[in-house]
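See the structures that follow.
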Structure 1
Amino acid sequence: MNILKSLPVWLCFIPIAILNGGLREYILTKAIGEEWALPVSGIILSVCILLITWLLLPRIIKTITSKDCWMIGICWGILTIVFEFAAGLAGDSTVSELLAAYNPLSGNLWLLVLTTTLLSPIIVKHIHNTIK
């Protein structure tokens, strides 16, 4: 049940990711160049995902276990991958182009974004437990 309750939080990631892509394409690339814009954009999106999770998840789900956090993170990770591939293929990207995003040596920090998406519920739970 907590996974279903967490879906609105994950849905907030989508417009933020789209805005982040626009920031990268129209501002960062011009300001710092394409080579740096991609990794900076990945870091910005990862921070945004963590902040959204920190702000919203504890408000939606008052009592949450570590197991719930892992299940939510796994669900969010799978949803993110499925969404990325569906949107990419619908936008005429090839599978090889989409898979290229998983190579951090290219400067793309998509794996950081996925890792943050996966771990943000457990990180937020740990932070909230530490603060209490």
Structure 2
Amino acid sequence: MPQSLFALENPTIDYILSKFLVDAKTAGIHPVSFMFQEYNDTETFQKWCEREKMMGFESKACMGPKQVRIANEVFGIDLNAIKRAKHIKEAFEAHTAKGINGFMDKKFGFIDEPVYRDALLILNNI
């Protein structure tokens, strides 16, 4: 197994990434995940990007065009996510004006304040 794939299974790496992410966000700094050195191993690079996005990272350091393309695909916000976020924002704000802070939406299911805040994060990053 290549060393870079082994690292994906390493809980110490998860701890380091999580601590860096939380510390950076607490300090108000935009966290950029580490550089992946094996430039031609695009399969593992993509797995790292997907893992880091799931953890909460919004961007990744890249070495060149191959990595940039993959990072943009993984960390970019697609049009469906933007449409969903706009719908959630509008629906939540309309319901909140009526004193309702949690409700079932026909299109996207249960919407409450945490879902609304996630939608705002998406809209603030476009």
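Can you say which of 1, 2 returns 73 when volume of the Cα convex hull per residue in Å³, for residues 11-58 alone is computed?
So the calculation was done on 2.
Source structure of the calculated read-out (helix-only ellipticity at 222 nm (-39500 (n - 2.57) for each DSSP H run of 4 or more, over all residues; to 500), -27000) within 1, 2: 1.
Looking across 1, 2, the calculation of FRET efficiency 1/(1 + (r/R0)^6) of positions 43 and 91 (r between Cβ atoms, R0 = 30 Å, to 0.05) that yields 0.15 traces back to 2. Suppose Rg and Dmax of the Cα atoms in Å works out to 17.6, 57; of 1, 2, which structure was it derived from? For Rg and Dmax of the Cα atoms in Å, the value 17.6, 57 is produced by structure 2. Matching task: 2.8 is the computed value of distance in nm of label points 7 Å out along Cα→Cβ at positions 35 and 99. Pick the structure from 1, 2. It traces back to 1.
Among candidates 1, 2, the computation of distance in nm of label points 7 Å out along Cα→Cβ at positions 51 and 75 that gave 2.5 used structure 1. In terms of relative contact order in percent (Cα under 8 Å, 6 or more apart), the structure with the greatest value among 1, 2 is 1.
We did not get these values from a lab; they are worked out from the coordinates using the rules stated. Fair warning: this is a prediction, and the values are worked out from it, not measured in the lab. Cβ atoms are built from the backbone, for glycine too; each structure is taken alone.
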